[in-house]
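I've put the structures underneath this note.
Derivation of every value follows stated rules applied to the coordinates shown; laboratory data play no part. Worth saying up front: this structure is predicted, and the values here are computed from it rather than measured. Cβ atoms are built from the backbone, for glycine too; each structure is taken alone.
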Structure 1
Amino acid sequence: MVPQLSHQVTDSVATVVIRHPAKRNAMTTAMWRALPPLLDALARDPGVRALVLTGEGGTFCAGADISTLRDAPEEAPALAVAAEDALAAFPKPTVAAVRGHCVGGGVQLAAACDLRLAEEGALFGVTPARLGVVYPASSTRRLVSLVGPATAKYLLFTAELIDTARALRTGLVDEVLPEGVLDKRVAELTRVLVSRSQLTQAAAKEFAAGRTDRDAHWAAEARGSGDVAEGAAAFLERRPPRFTWSVSASG
């Protein structure tokens, strides 16, 4: 199989699958390059309200495909950071569904998602110290924001793998599910996400990322959206809300 990223949209959820089973879903330079435009298209799709990133089969992503680094050794780190940044900037909720190995570039991608759910038995590691590679500053800051400086240093200094129990305890993942339950739980969670206000979610993503200069913008969006009135009406009428504001429509 040619290494690739595939995607499908079902019930307002886009699922992006990393497919490179011969290398435990390691990302080639072509795959890193393909992710930002794919995310841009999905962000503009009004039929997409949430996104799930996962790997084919029993592995999430084993990092970068080292064999392809020879094609663009200087460009490859920048491509990985650009893909990670595009995922972090995706304006709708994102969920990493992790099985098996989530290593190196796999952790970069998972950490760039809003939420991370893992199946028991998954293993996580940040391994540039094994190769003499400098882990990018933006990726390091994102890792520190999730797990704190001590755990981030442990992962970066040692390049050792940690299990799901430690990943959960340190904040690298949000939930750990028994084998066979991950897909069901991801479906449950995304059903909740797509039912909520995109306005609230989009503003929260920006604020959580440190965009504190956008209060006025989001206040104006809220005033013109109708979502607040709809949320209040739905609460009083004891029915599910029908929010109409969307990232795609707002531009």
Structure 2
Amino acid sequence: MQLPRTPSFRLDGRRALVTGASRGIGLGCAVALAEAGAEVVMVARGAAQLEAAVAAMRAAGLTAEGHALDITDRGAVAALLDAVGPVDILCNSAGLARHAPALETAEADYDAVMEINVKAAYFLATAVAARMGRGGSILQVSSQMGHVGGIDRAVYCASKHALEGMTKAMAIEWGKRGIRVNTICPTFVRTELTAATFADPAKRAWIEGKIKLPRVAEVEDLMGAVVFLASDAGAMVTGSALMVDGGWTAG
């Protein structure tokens, strides 16, 4: 009897582009992909913090390079992709949140969130897909809020629901080209950006009351999901949302 073999989680010989890669979830994604063997191109707006992240990656024996980039600048995105050559994996972790009650939402905040979370994500995915000659994996870091609602999060939820919709449509269009498109949907993750939220007793109680597991999420909780969706282990997964939410959306 010939037994089935588990597909490889390794990414040797593949190149990955990770946005928002200088800290938090984006840095975790970059480390996970590099540890699995990928050559990682890390981009973020802040050059100094990005340089420090790349240096730390290299000191750990990982293959990484960094480029300061604003992903809302489509010309700069195209120029970078032309310079680095085709990538096999896109992990888009760049995002923005500006929370407020719906009746108090400023138009400028609405535009800023949609510009990064929807428009930039859309055109980054199309720019990468157009250059993927042998197929690949596109991962959008979405949110549990792309599947539910939340107080003071009407704009953020709208942006992540839009991201989920575009992911499904792109998966349908690009499947025949061997390009898989998925989202990863974390709950609240403990990072420097969420420190103020976790420091508020009422907000922390709300978060802990929604998460069914007995703790909040850490960056490391997302890293295995990233490797799975990027690798051959996830070869039949496209148009899907991988929930890493501790059961928040289960009910």
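Can you say which of 1, 2 returns 22.8 when mean count of other Cβ atoms within 10 Å over residues 26-33 is computed?
Source structure: 1.
Taking distance in nm of label points 7 Å out along Cα→Cβ at positions 50 and 234 for each of 1, 2, which is largest? Provide the component values of the computation, followed by the final result.
Details: 1: 1.3; 2: 2.3.
The structure with the largest value is 2.
I have 20 for relative contact order in percent (Cα under 8 Å, 6 or more apart), calculated from one of the structures 1, 2. Which structure is it?
Source structure for this number: 2.
Looking at structures 1, 2, which one was Rg and Dmax of the Cα atoms in Å, for residues 18-65 alone calculated from, given that it came out as 12.1, 35?
Source structure: 1.
Going by distance in nm of label points 7 Å out along Cα→Cβ at positions 98 and 130, which of structures 1, 2 comes out largest?
2
Supply the structure label, taken from 1, 2, corresponding to helix-only ellipticity at 222 nm (-39500 (n - 2.57) for each DSSP H run of 4 or more, over all residues; to 500) with the calculated value -12500.
2
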